[in-house]
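Read the figures in this text as sums done on the coordinates, not as results from a lab. On a predicted model such as this, the values are computed, not experimentally measured, just so you know. Cβ atoms are built from the backbone, for glycine too; each structure is taken alone.
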Structure 1
Amino acid sequence: MIDFKKITTAPDLTFDVMTCGGEHRPVVLLLHGFAESFHMWRPQMPALAAAGYRAVAPSQRGYSPGARPDTREPANYGFDHLMNDALSIAAACGGAPGRFHVVGHDWGGSIAWGIADRWPDRVASLIVLSRPHPNAFNRALAAPDGEQKRRSSHHWWFLEGDATARILADDVRWLRERLSANKMPEAAIAETIGVLGNPSTMEAALTWYRARGAIRSPIGAINVPTLFIWGNADDTVGRMAAEGTEEFVAAPYQFVELPAVGHFAVHQAPDRVTALLLAHLSAHPA
């Protein structure tokens, strides 16, 4: 059974968090991306709990109404804040002083890479979906063929002042069409729009991009066991970035390519993703 909690990590930061599984179990921290919400992990959470884990899926900074600093100051949404939020939530759910597993998709994958780079002693294992290692991604963005830059073109216009209005226009048409084209089920699309389809949340979500800029900061080689899952129909991540990720992982590494699966593999192939998660977690206990 999935429980909904509110976790306060600072006087002005109260996060909505879904949990599943008893306390005092190894924590699996599940980090959502854009344009999504913590609801994306619902298919995986009961299976993780049944396997003996405590699944923890936070609605992250800006997505939770109680954790939405002033968006006029992009530094409030800087990458260090996003990583520290994740660590604090994991600790509040039983992930400290012991290690925990971290799973991230899209932006959540970027945060997961960063946590594994900076705090490898805290991370039992890393699982990332649809977000290559930042160094591999940057290299692909700079490639002469321009393919990855084209796939990531939205990262640039997300920095513009009218991005929120453009996305929300015509009943959030841009986002609805993107999610539908990536074969997200209609119920999941409605759930996502229910979280993001308002100016306050959308502006906060886009401020993540404005705080970072279009290019990710490089990080070091990853020294924790890593599983990277990529759907080869992903319209935002090309093969060069996906396959190049292996070069930047110094620990045991597994790359799984999902044929005909797009950017939102958790929705398009939930059973396959769940099986991959459980196998990786079992092979690398906390």
Structure 2
Amino acid sequence: MTADETSDQPVVDAHHHLWDPALGYTWLDAPELAPIRRPFTADELRVELAAHRVDRTVLVEGGCCRPDEVPRHLAIAAGTPEIAGVVAWADLTDPYLPDTLAGYRDLPGAGALVGIRDQVQGRDDPDFLDTEVAHAGLAAVEAAGLAFDLVVRVEQLPAAARAAAAHPGLRFVLDHLGKPRITAGEAGLAQWRTAIAPLAACRNATAKLSGLVSEADWAHWSVDDLRPYVAAAVELFGPGRLMFGSDWPVCTTAASYGRVLAALREALPDDLTPDETAAIFGGTAVATYRLEV
């Protein structure tokens, strides 16, 4: 069953990026990322969306980790009807974070701002989200009425669960299912499932079925590699707290936009109802990010 066959509601890609490496995306300097070390524009994105019948998207900060990315992304969203929301970068340790977020609200196009993301995956401390400064930052995000995207490694998932439990009024969105070590086989699956279960038990946490091909073997992955993770996510979160994300253009290291979308459709359990499938391909993103579509 395909997303566009399940419901009249829009199909939403809840996670993609746009960037120009000349503007500070130094993580793209890694040799293996040479194929995506170039500008990716909204015009290219729109071609992919039209080709695969995706109606709306959420543009997520791309690891630039500079506040000047925020007005750029808001301007792109203002000029791209398909982009219904922007998840902007902010530093949870910023002592002036409430003022920083208020400043974001004053930018042109700020109506598209729906969430905040810190690059927690790049922090060495697996328990960073347990720290007092992180909790203060999360409280500021909640007070601003925004969602918080969790981009974390598997070993950071326990602290993420404790943070979600400590801030029940904040909408947490787990990116890429917590980046499971798919190439590690059964050991990676077991480690991830144990780590993600406490976060899934938090009703204020949702998760994106995104980024999985990038955690698998780029050259040799198959849908069967992804299926156990998708099935476990459906079991633990329920389809009403899951959402599709392409992670384009990062995904193109391993698969095209269309192949990522098709792989998720194939990996989902066969017994989902049309309403459950529609939630994954749009409804959850609309509700969680409060998108106007």
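Couple of notes before you dig in:
- When mean count of other Cβ atoms within 10 Å over residues 124-131 is computed for each of 1, 2, the largest belongs to: 1
- With respect to mean count of other Cβ atoms within 10 Å over residues 132-139, the largest value across structures 1, 2 is given by 1.
- With distance in nm of label points 7 Å out along Cα→Cβ at positions 100 and 196 derived as 2.3, matching label from 1, 2: 1
- When distance in nm of label points 7 Å out along Cα→Cβ at positions 12 and 204 is computed for each of 1, 2, the one that comes out at 1.2 is 1.
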